[in-house]
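Take a look at the structures listed below.
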Structure I
Amino acid sequence: MYRIAICDDEKIFNESAQVLLENIALKNGIDISVESYLNADILLNDLENGNKYFDLVLFDIIIGNKNGINIACKIKQNFTDIKFIFMTSYSEYAIDGYEAEPSGFLIKPLNEAKLKRAFLRAFQNYKSQSLIIKENGKSHSINLKSILYVEIYGKTLTFHLKDNKILELTKTLSEIIKLLPKDDFIQCHRSFLVALNEIESITRYQILLSGGMKIPVSKLRYTDVQKALIESAAEKNI
């Protein structure tokens, strides 16, 4: 699921933009969810509080008395994987937004062909950072950076994601381990696989994740997890 937010202070515009996006996604076989915001501060709070997570944000450059580019840059500091498409009625603002690394600048009213190009550009970047899993004829796309941990219980494999969502599949943990990058994920228990970047701390029997969640670490895997954390931290500092 490719998650999109539209942030513009005109409700009618948000609704029309959502219709365009849904048509583009349908024609290209892309599964999306779209949420609209009339207030940029609410969007920012939802992200910072962990209530929501988006892969793409369509931002009006001037929203109320706020500057959408400044807010996008602030979001980018903490959520580096979120992509932006800026929208404006004033073409002279376009050059100001490059610090946020946008996937496109669009002049209102939106042109569907231009929106499609910007949308697909952002989506291709998302796909390169995603895990694609096929099951029962359906493809599931999961952003690697959104994964907190993976749990197996019985025959059900559950992905626990940053936006408080879960994805349940009928797969084995060993199948998923082969698909995930070894430098970013490690098995910490016979039933759990964890994203190294999401580990806040580790004790002898437990891992504390960002957001306060706790998962077990087995006695046999404790040393391996500690070593992987040290190597991951060293790699970041190179």
Structure II
Amino acid sequence: MAWGGYYFFQTIDSTNSMALRWAGSGRSGSYSVCAQMQTEGRGKGGRTWYSEPGSLSFTLLAFPRRTEDLQILTLACAREVSEAVKEMTGLAARVKWPNDVVIEDLKIAGILFETRWKGREATLAIGIGINCNQTVFPEEIRDSASSLFLLTSAEVDIKQLFQSAAQRIYHVLERFDLGDDLSVELACSCATLGRRVAITTHHGLVEGTAVSLDPHGSLVVETAEGKREIVQEGDLHYKI
């Protein structure tokens, strides 16, 4: 899977939207769309993703041969972002299930997959948002998010971070398509395991201790009654 280059914008509506528009208009090959600011950035569940000047947003457009188990691929992409951050800053970035990157429980990055189908062929937009050099956050996320600048007091080279993260994700996409088992290494990077959690799902609330990831990327939660629940998706919060 060869990338057809990257396109860098100062401001854009949404990198995912732009990449998918280009794909829909017939632009061929895999490529990436990057921006320092999104005016209509979005996150999981249709939430707003705050993408202010100094942040990094990018979308890698891919055409995976393997289209099942995208949750494990989401976690794998989050891990590669955490490793790129760790390499550049020395900070102990880890993965928070199901799609975030955190440092000491403060969110510094998120992953959003959007898929378009044509017959059996999938076009996958892998959207990544990283809080790089911002100094101010909206009040509603001020206590739960941070930026690499606020944590290190040093500006991050945004293009260098993009290149490192994109190359890592490109490599893990190849491994995913080849059928590699990614669950063991992901478990080592997952900050959620061992924590008491409450997860809101379409079927109700699941509470307990996160004990493992299954091979598909679902979270295994042991309840107070000793029952193990497999959670495929949901909004997760830590319990004290």
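What follows is calculated from the coordinates using simple rules that are stated; it is not laboratory data. On a predicted model such as this, the values are computed, not experimentally measured, just so you know. Cβ atoms are built from the backbone, for glycine too; each structure is taken alone.
Miscellaneous remarks
- At a computed 0.95 (FRET efficiency 1/(1 + (r/R0)^6) of positions 114 and 130 (r between Cβ atoms, R0 = 30 Å, to 0.05)), which of I, II: II
- Identity of the structure behind 7.3 (criterion: mean projected area of the Cα convex hull in nm², for residues 74-177 alone, calculated), options I, II: II
- Computed -10000 for helix-only ellipticity at 222 nm (-39500 (n - 2.57) for each DSSP H run of 4 or more, over all residues; to 500) - originating structure among I, II: I
- Relative contact order in percent (Cα under 8 Å, 6 or more apart) - highest-scoring structure of I, II: II
- For 0.90 (FRET efficiency 1/(1 + (r/R0)^6) of positions 82 and 218 (r between Cβ atoms, R0 = 30 Å, to 0.05), calculated) the corresponding structure among I, II: II
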